[in-house]
Structure P
Amino acid sequence: MAGRSRVTREAILATAARIITQTGAASLTFQTLGETLGVTKQAIIYWFPSKSDLARELIVPALELEADAVATAVEGATSARDAIELFLRALVAFHSADLGRFRMVYVAAQFDPETWQVSEVPKFSDRIHAATSRMYGALEAVLQKAPDFADPVGARRAAVATHMAGIGALTMLSLADVIDDPLAHPADALVDTLVALTLGQLLRQL
């Protein structure tokens, strides 16, 4: 109980998120957390029995914020062209602001299979699915009604694929950042081209 009285769950999560942003997910350990917070490793384990438990509690809010960003971006869009572009730009801007967080959600978690055992953690699974459904649903709703979208029946599939395209671009930007080897083309120019490529086969000629 002594460990619990010295540190709160919220303080652990806030500090963990800051460490990830500053030095990356690989540097997040219970030892580092304890030293940063001035408590023992056991005090951290009291709240989060494993690193996978901690990771889940960081990943879900990040996905929920991502969903907020892209859903807000496409709100009010009336054409497929605008909606897809707004979705992609909002997605890239959101994660570019904190590539450490991006790596935690989409890269580091892949090396810890326990993190994604969602069927064993129903509340986690429900929140993940709610966030992704909100992301895809926001874009799907616009595409289904947009006069310039060529395949209304495939609107959901197009929304998922648009998200995948953005995550792929972010993975390359993140890799370039972490190895300190800038891409030959400016990130903005690459996003412009990504938008153009994504729109190419999806729009109806009016």
Structure Q
Amino acid sequence: MSTNIYLASASPRRRELLEQLGILIEVLRTDIDETPLPGEVPLAYTERLARNKAEAGWLKVKQFGLPERPLLAADTTVVLDGTIIGKPESAEHARRILQQLSGREHQVLTSVALKQGERCALATTTSTVQFRTLLANEIDHYIISGEPMDKAGAYGIQGVAAMFVNAVQGSYTGIVGLPLAETVCMLREFGIEVMGA
């Protein structure tokens, strides 16, 4: 079978979620500046990054003369009290982030952009995650595992950090990194068949 879509993301979690749907993908890695603009609110930031990743990925399709097929890009942002919480830069930074999230609610925004030619569709989900109060040694052991280091908010809900979560409202797969309900609807609009859909 041939590839259905391009994925402009190095995230193994996004790749796995798409593969669960029976989507055949080809990864096109993109590298964009993820620095928030001055005064940029989290929603605008997340949507801008998803669009920019899609644009960067489509540029590669054109530069390398690849077959034109839909290209998917996404961005996930963790927000606490209206402030963007990025990926940790060090183990100590991860510790500070997890201490901030401990015993509190935060939001997870995930924007998905699907592009083919001049056409670009965008969908965003906002979910709320409630962490229980974390013990210092739990945070330490979690950091030692290495799991927090490449993830927005310094945790992955699909991994060990699931034990930190008291409650979730919204899209679980959006928190993981790709809201599947919204993604399936977008893929259908671009003529991509989804297993079982």
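What follows draws every value from the coordinates through simple rules; no lab data is involved. Computed from a prediction, not measured in an experiment: that's the story for all the values here. Cβ atoms are built from the backbone, for glycine too; each structure is taken alone.
Below, the figures for the structure above:
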item	result
At a computed 2.1 (distance in nm of label points 7 Å out along Cα→Cβ at positions 68 and 108), which of P, Q	P
Of the structures P, Q, the one that -23000 was derived from, the read-out being helix-only ellipticity at 222 nm (-39500 (n - 2.57) for each DSSP H run of 4 or more, over all residues; to 500)	P
Winner on FRET efficiency 1/(1 + (r/R0)^6) of positions 44 and 180 (r between Cβ atoms, R0 = 30 Å, to 0.05) once structures P, Q are ranked, highest first	Q
Origin of the derived value 15.4, 44 (Rg and Dmax of the Cα atoms in Å, for residues 84-155 alone; candidates P, Q)	P
FRET efficiency 1/(1 + (r/R0)^6) of positions 36 and 148 (r between Cβ atoms, R0 = 25 Å, to 0.05) - highest-scoring structure of P, Q	Q
Computed -0.42, -0.57, -0.95, -1.25 for log10 I(q)/I(0) by the Debye sum over Cα atoms at q = 0.11, 0.13, 0.18, 0.25 Å⁻¹, for residues 12-99 alone - originating structure among P, Q	Q
Comparison of P, Q - label where mean projected area of the Cα convex hull in nm² is highest	P
